[in-house]
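Quick heads-up: structures coming right below.
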Structure 1
Amino acid sequence: MAPADTAVRPGAPQLPAQASVAFPALLWALPGLVLAVAGFFHPMHLTHASSHTWWGLHVAGLFAFPLVGVALMALFRGRRDPLAVVAVLAAFVYATAYTALDVINGIGAGYVTWRLDAMAPRPDEVRSLFAIGGPIGEVGSWALLLTAGVVVLDAVSRQGRWALPGVVLVPGAWMVHTDHIFWPVGAIGIGLVGVGTGWLAGVRIPR
């Protein structure tokens with residue numbers, strides 16, 4: 001007879017094994033996938049005509065960009081080893097710096113441009129926003145690339161061949177580094193980050 005604390009009550013609903021893996025995998029992948037969809041609609045250039053879409057998308061991105069870092073941090077939940085510390089700190093730097101990029105270059109510059117007259121030349125103030133937001137975003141994208149490398153190294157060493165599909169995290173992070181979430185390269189890149197994170201969230205769950 002099973003002990004009282006592990007016995008299954010007759011008629012109690014049971015979560016299928018596939019669902020117990022698929023749900024957290026989808027949840028962890030969702031921020032990257034949402035941003036990939038946003039990237040499809042992201043204007044390539046900030047002009048008065050595109051400015052409303054530009055700043056509107058970045059307002060939505062404000063709630064998604066940091067969640068990519070949170071999902072990567074969650075892969076190391078409960079761990080205190082040096083590799084986990086490096087990954088979590090790098091993911092934190094990404095989440096902070098890339099959110100700043102989103103606010104400055106996305107919301108700030110986009111909104112100011114939208115409020116200008118359609119025929120007005122771009123003022124120095126908007127150029128100044130890009131001048132400060134760009135370098136901060138660069139720090140964030142390098143931090144994402146570092147996080148991806150550490151995550152993949154750790155996962156392959158622990159889960160072996162089962163973790164190999166998660167390697168898409170690295171090229172995905174590089175594509176974000178070079179093309180933000182612009183379609184097609186950047187959008188596909190952040191999508192790969194989401195897919196890789198979701199896959200590794202799934203394989204770390206004991207079967």
Structure 2
Amino acid sequence: MLYFYPILIFITFFVGVFYAHKIKGKKIFNLLYFLLFSCLVEISGPLIIIYLGLKSFFIYNIYFLVSVLFYNYLFRAYLNSDKVKKILNGLTIGYIIFIILNHIFVQDFYHSFQSYSSMYFAFFVIIAVSAYYFESLNSDKVLYAKESLLFWVSLGLLLYQVGTIPIDIFGEYFNFSGIYDSILFILNIILYGCMMVGFRVSERAHN
């Protein structure tokens with residue numbers, strides 16, 4: 001399990017590189033860089049624990065911060081509504097303020113996993129994906145949804161985040177680490193599986 005996630009992400013990255021001609025020059029091409037970053041996080045987290053004897057919570061907390069910034073950039077690039085773009089910008093700024101306050105009053109950024117910030121990120125993703133789907137349904141984008149990489153990325157993100165919200169909410173009150181690991185395992189396969197399908201079936205004209 002230690003090596004499963006970085007391998008899964010690297011395979012997704014490799015599939016993306018193989019089909020990179022479909023997204024070259026497009027905003028969503030930056031997903032490849034984000035996948036490399038995600039892979040680095042999954043590799044460095046355990047290594048920090050094993051070789052430095054330090055807690056790696058701060059690595060994953062930084063990952064969520066970068067994720068909010070990246071997905072805010074990505075969805076704003078494909079949305080037409082200025083109002084929705086401003087909402088996403090506001091939520092992003094709100095997230096930065098939230099993690100600072102969470103660090104000061106509740107969950108230390110460096111020594112504990114910020115589950116509340118994780119929940120904030122989940123709701124951010126749900127709002128961003130919902131806005132993207134709603135806008136697509138009200139345009140001709142819906143006709144070519146399955147040929148868009150962002151559609152598959154959004155689907156994977158939505159399923160992943162909806163699945164993790166109950167864990168973030170109740171994880172502190174119940175000892176179900178085994179169940180958590182199993183659920184997270186399945187959700188990661190869904191997330192990166194959707195991305196790989198998207199790289200495979202998407203068409204350059206709709207990316």
Structure 3
Amino acid sequence: MDEREVGNRVKSGIVGVIRGTGEITQVAVETVATTVQTTLKQGGETGAAAAQLGVGAVKGAIDAVGDVGGATAETAADTVEKAVDSAARVGSSVGNAAKGAVIGTVRGSTELGVEAMEAVGLTSRTAVSEASAIGADLTVAAVGAVEGAIDVAKETGLNVEEAAAAAATGAIEAAGDVSSAAAVRVRRSVEGTIQGVKVVAKTAVGKEGSEE
């Protein structure tokens with residue numbers, strides 16, 4: 001199974017969840033995580049190949065939000081109020097999709113021999129890149145990714161601060177590929193305290209006054 005196929009399988013698995021509720025709720029985060037984890041295991045790859053499948057899985061999760069959310073926005077666009085509500089739902093769904101995708105990918109990747117922190121950084125970076133691709137708020141995706149990293153670290157016994165730092169670093173660097181302003185915004189959103197964990201990114205990207 002290649003990266004694209006994994007992405008399509010995750011996407012189809014999550015689309016039904018979104019259509020049922022109109023968004024990915026906080027309750028549905030675990031459904032997203034399980035869908036991603038199961039799909040990765042079905043891919044049958046290990047090591048570096050599994051890491052690439054993880055990238056595909058995260059893309060599939062965010063793409064599902066883009067497809068369903070975009071259709072909902074078009075349907076709701078007859079009033080400004082409905083359009084704003086739809087945009088808020090898409091933003092919330094992107095954050096929860098990123099959170100669930102990071103949790104599921106790290107669970108699945110570590111089972112397949114991918115180094116845990118590498119999986120955290122890679123999936124967080126992908127979540128923010130894909131959020132950019134569908135025109136969603138990068139900061140929401142970034143915070144969701146960091147929250148996912150914290151949750152899965154606590155669950156699996158990883159160093160929580162290191163996992164949070166890896167997620168924040170990946171998210172900021174992905175935002176830096178979009179623009180320096182985006183990197184600054186994402187850095188502001190993920191550094192500080194999230195879910196009781198002090199988050200410090202390990203990159204100079206997005207620092208105000210930095211030349212990067």
When relative contact order in percent (Cα under 8 Å, 6 or more apart) is computed for each of 1, 2, 3, the largest belongs to: 1
Comparison of 1, 2, 3 by mean count of other Cβ atoms within 10 Å over residues 122-129 - largest value held by: 3
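Readers should treat all values here as calculations from the given coordinates under stated rules, not as data from a laboratory. Values in this document were obtained by computation on a predicted structure and should not be read as measured data. Cβ atoms are built from the backbone, for glycine too; each structure is taken alone.
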